[in-house]
Structure formats: C-alpha cells, structure tokens
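Each value in this text was obtained by applying a stated rule to the coordinates, not by laboratory testing. What you see is a predicted model, and the numbers here were worked out from it, not measured in a lab. Cβ atoms are built from the backbone, for glycine too; each structure is taken alone.
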Structure 1
Amino acid sequence: MELDIITHSQINNLAKKIDYAAGGIVSKTIVKEKNGNVSLFSFDKDQFLSEHTAPFNAFLQVIEGIGCIIIAGKEYVLNTNESIIMPASVPHSVKAIEKFKMLLTLIKQ
C-alpha cells in the first residue's frame, strides 16, 4: 500500500520527506505491505532508540547525517549513504551522533 508520503513513478528525495523535531525522533511509514514495511526516521542529536529486537532482518540506510548502530554490543558508525543489515532476533539500538535521517526496510519472512 502506498501512503501519502511518496508517489509511484516519481523521483523522490527521501531526506526532504521527513523533518527533524527538536529533542526528539520522528518516524513515517512510506510503504506498508503484508510482506514488509519501509519507514523514514529522523533523530535530533543524541536521541536514541533503546535496545530491542525485531523478528525480521532490517536494512538501515543513513540518508543524512551520522548515526551509531549497535548490534549485539558492537558499535557501527554510519555516515550519509552508508547502510547496514540488523539481523532478525539480535539486540540492536540506534543513536544519533549528530542529527540524522535513516531509511528502514523490514522484510517479513
């Protein structure tokens, strides 16, 4: 299902589709299907998602700024246009080193 944030068959600049919130985190789902979801997130500096697990692999791509992704206790610093896969059922967390935006794709198995 396409949501109102992006349009099929048009070029989209994802970083412009989500704004920052002072002292907070913003999320927007841009595609929601039975087999997976695609979401945008923006993090103000030093904001974080605490450690959790997901039942599916998650592909994370930084589209602006710098973020720290911690997977099973190991830190990975990602810059704009870098990506990482967070494996299903493995504890992970996300922290903004500076303001950053990311695209998160969950594929259900």
Structure 2
Amino acid sequence: VLREKDKLRLDLEKVEKRASLMATEVDDHHAAIERQNEYNLSKLDEEYKDRVAALKTEFQKDCERIQRQASKQQAELEQEIEKMKTEENYLQDRLALTLKENSRLEHELPETGE
C-alpha cells in the first residue's frame, strides 16, 4: 500500500511537472504570438505612415503644379485681354476717324453738287 501510495505520488508529481511544463510552453507560445502580432502591427503602422507621407508629398506636388498652371493661364488671359483692349481702342479710333471723314464728305457733297 505504501509503495502504491509513493508510486501514485510520484506519478502525480510527474503529471504536475508535465502540466506545468505544458503551461509554460503555452505561455511562451502565446508570448511569441503576441510579439509577432506587435511586430506585424508595428510594420503595418510604419507602412501606413510611409504611404500617408508619400500621398501628402504627391498631393503637394499636384497642388503646386495646378497652381503653376492656373498662374500661367491667368497670365495668358490677362495678356489676351490687353491685346483685345488695344484692338478695341484701335477700332474705336478708326471708327471715330471714319465717322469724321464721313461727316466731312457729307458736308462737301452739297458744295460739289452746286
């Protein structure tokens, strides 16, 4: 009976040691999984930050390019407006001269008809 009791006690100790070892292995495995998850999350966060930075840079370049295009178009339109104003002034001067010449010719007509 004593031997059986000692054998049962030894078997119980072995089982407890195995259970403790398995619990330690499970804890170590969970810790490794947690570390891997943290690493993966860190990498994803880094990739996200890099992508956001790249998109911000691309957006800034696009904004600058659009601003340059808008400034160029505005300058071209202002130049076109100035050309049209010059043309308008020229045409108004020609119209005034033509009207003046018509008036002069109308006054001369009665004189030549007599």
Structure 3
Amino acid sequence: MLNLRSKLRLMYATCCHGDSHSADWLSAGFDTAIGSKKVNANSAVELAPLLSLWQFNFKISECLAPTVPPTGPNDEVARAFGRTNNLSWKNDVDSTKVIRGNADLRIST
C-alpha cells in the first residue's frame, strides 16, 4: 500500500470535460479536484497564474477566481476554430472550472 492520502491534495485537470473525472480523483484521495465543464480551451493561460497565487497560501478558490475572465475569449476562439474546421466539439466548449472537494485548500494545509 502506497499510503498517498496525506500526499494527494490538489488535482487540476487540463483535459476536456475534466470535471467529469473529479469524483474519481476525490475517491483516489485528493482533497480538491478542479476540472472544466466541457471542452477546455484555457488551461494554458490559467494554470500558471493559479499556481503562482497558491504558492502565497491563498485558498484554491481565491487562486481560481482571477483566471475566470480569460475563459470567454479563449472559448470563443476555440468555438470559431471548431466551426471553421467543422469539428465535432465546436458547440461543446466551456472552459469554466468547477472545484470539487475542499475549495478552501491552501498550500500550507
């Protein structure tokens, strides 16, 4: 047994439909899981600022809040790309993140 429950604290899923996996991450022992509602178009611009704030001991919910505004423009560009190329996911873009588990998690907890 690896006994990782005390080590697994935060899972930030960069994949599309990441929130659909959150229950499994929490069951695996993570305290907090973050994932997108649908197709994720903004993890490249969201993860670094989130971790930059978390290192200063902000709550994970506070770290995610400032990254939400870029969701709109990134999602629009992804939708336009999907429409232009007639991709199956063109109408399924929603990078809005959902926090499951402990939204008050801090790097020090």
Exercise for the section: State the single structure among 1, 2, 3 that was used to calculate mean count of other Cβ atoms within 10 Å over residues 13-20, giving 17.2. Expected result: 3
Exercise for the section: Using distance in nm of label points 7 Å out along Cα→Cβ at positions 29 and 61 as the calculated read-out, with 2.1 as its value, let me know the right label among 1, 2, 3. Expected result: 1
Handout entry: At a computed -38000 (helix-only ellipticity at 222 nm (-39500 (n - 2.57) for each DSSP H run of 4 or more, over all residues; to 500)), which of 1, 2, 3
Key = 2
Problem - Which of 1, 2, 3 yields 28, 16, 9 [semi-axes √(5λ) of the Cα gyration tensor in Å, calculated] - result: 3
